[in-house]
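Participant: Given below, in the form of structure tokens, are the structures.
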Structure 1
Amino acid sequence: MHDVIVVGGAYAGMAAALQLLRARRRVLVIDAGLRRNRFSRASHGLLGQDGVDPAELARTARRQLEAYPTLQWIEGEAQSAAGARDDFTVSTAAGALHRGRRLLLALGVSDELPAIEGLAERWGRSVFHCPYCDGYELDRGRIGVIATGPMSVHQALMATEWGAVTLFTHASFVPDTATRAELAAHAIALEETPLARLEGHADVVLADGRRLAFAGLFTAPRNRPASKLAECLGCALEETPFGTQIGTNEAKETSIPGAFACGDAARVPHSLTLAIADGAWAGMQLHRSLVF
């Protein structure tokens, strides 16, 4: 019987595990190895680690966790979860069954990218979602924002801090008169011709054959937890402007007593810094729930 089973060994899950291990609790981490930022070459905006390869960040963090004797780490996929406070069970794809007094879902999210040829191959390399994470490196160059709905207007307005912006509606919405005026007031070019594909570094080829080159592109994909484990357990889900997430209270506990959630699957907005902070807070709250 583990004190806590953490499903998801990326940054939020490891940040939570660290707090618990330092409280000398028995922690099992089950990790499928699919970090959301696995496509990125560098991580930006993380104090003290700006520009470091995110894979190296993950390796270093895991080595530090493994120095604690009460950690068990399993590389594999958690397929189902059941139980209640003080007696949860998690089964893995390998057929093993694990028990824990508490459960932490640090599942991460899957990004539902726009169905544009060439976009997925450039995701995390020249197509991004967070200007705070990747805008600076575009060096004030031309920026394209590929809309996924009306909320993309906000993303385009934000992106003007990092360069000259073109907003591609890509048939996701039709801007009204007030929106057009707001875009024009911020010198944002509006392009309503659908995209055909992406080529080169960040070249947009439109349906009419025109080609526009950019330093980088942004889009706002809808997100959902990367695993159905929360649904399997019966946790309440919430809809946000960014997609579906696991509902939690201020202590990061889900609607199932004793089951907690943290990281991108349980908060918005998303960034590496915020995921680590959310995980650290969840770890402390988990420990408190074991004490009191």
Structure 2
Amino acid sequence: MQSDWGDWLVRDVEEATPDGVAVWYLGCNGFVLKGAEGTTVFVDPYLGLGDPPRTVRMIPVPFDPDDVAEADAVLASHEHTDHVHGPSQAPILENTGATFYAPDDSLAVAREDENWTEGWDVSEDQFSAIKEGETFEVGEFTIHVEDAHDPDATHPVSYVIEHEAGTFFHGGDTKPGDAFDRIGAEYDIDLGVLAFGTVGQIPDKKTREPKRTRWYNDENQIVEAASALQLDRLLPSHWDMWKGLTADPTVLHHHAASFDSPERLEVVEIGDRTDV
């Protein structure tokens, strides 16, 4: 996977010494978290170009996965290509020995559809199946697998990642769901990621005829989900990625203004770092 940016972003992550938890936005719905003790977790990193002319990538490829030398885990939220993608993720597992945590349908993509263990030096014991209600540890992080509501996916999950410095939520491509009131009450979420985009005309996967497509939250849905989750800070993702579905996240200031949550809107661009 040829990066437009060389290796500066992965070197930036490796050289960082955060006091608590640093979070870099990788574009699309990808993030990397690094804790004060050095534990490094990737969530939904995607470095592919889509399926032009149906899905056309609008942002740079921020790094080459072969350049990643430090990772403890890669998490997948659901089975779609821009969340489970061998060329983007298998080299990270190969280079670092990291574990790939994913729900069953996502693991089926890695094992059966893309054959990661045959195409890369990845072993079966690097795959770990997870499901809603489970909790596991990765270094200094405690990761809770929670419900998600993504009607376009077959088995989506969300992640609540706890650290002594704060709590991070990644919803994958979820829209508002019945479980979010419970999740918001159960956890004190400092920074939450929710997918945001417009409705657009995207060529149908089979017929290639333009079709009205809503893959991500609109302005009202994302604030509804953020409010139920009681987010301190909302970080919109995915708005930058696909031609025809891009959006302006700064408009969310107006939509969120009359709600108690989120308390703050955190707008970042690909390659930016924020802290939990």
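Where a number appears in this text, it was derived from the coordinates with a stated rule and is not lab data. These numbers were taken from a predicted model, which means no experiment stands behind them. Cβ atoms are built from the backbone, for glycine too; each structure is taken alone.
Participant: Given that percent of Cα pairs over 29 Å apart, derived from a single structure, equals 39, which label among 1, 2 identifies that structure? Mind showing how you got there, number by number?
Facilitator: Values: 1: 39; 2: 26.
Of the structures listed, the value fits 1.
Participant: I have 22 for relative contact order in percent (Cα under 8 Å, 6 or more apart), calculated from one of the structures 1, 2. Which structure is it?
Facilitator: Details: 1: 22; 2: 18.
Label of the source structure: 1.
Participant: Thinking only about distance in nm of label points 7 Å out along Cα→Cβ at positions 169 and 249, which of 1, 2 has the largest value?
Facilitator: If we compare distance in nm of label points 7 Å out along Cα→Cβ at positions 169 and 249 over 1, 2, the biggest value is for 1.
Participant: With Kirkwood radius over Cα pairs in Å, for residues 1-120 alone computed per structure, which member of 1, 2 shows the largest figure? Walk me through the numbers before you get to the answer.
Facilitator: Numbers: 1: 15.5; 2: 14.5.
Comparing 1, 2, the top value of Kirkwood radius over Cα pairs in Å, for residues 1-120 alone belongs to 1.
Participant: Let me ask something additional. If helix-only ellipticity at 222 nm (-39500 (n - 2.57) for each DSSP H run of 4 or more, over all residues; to 500) computes to -4500, which of 1, 2 did it come from?
Facilitator: Working: 1: -7000; 2: -4500.
Source structure for this number: 2.
Participant: Let me ask something else about it. Distance in nm of label points 7 Å out along Cα→Cβ at positions 209 and 241 computed as 3.9: which structure among 1, 2?
Facilitator: Values: 1: 3.9; 2: 2.7.
Considering all the candidates, the number was obtained from 1.
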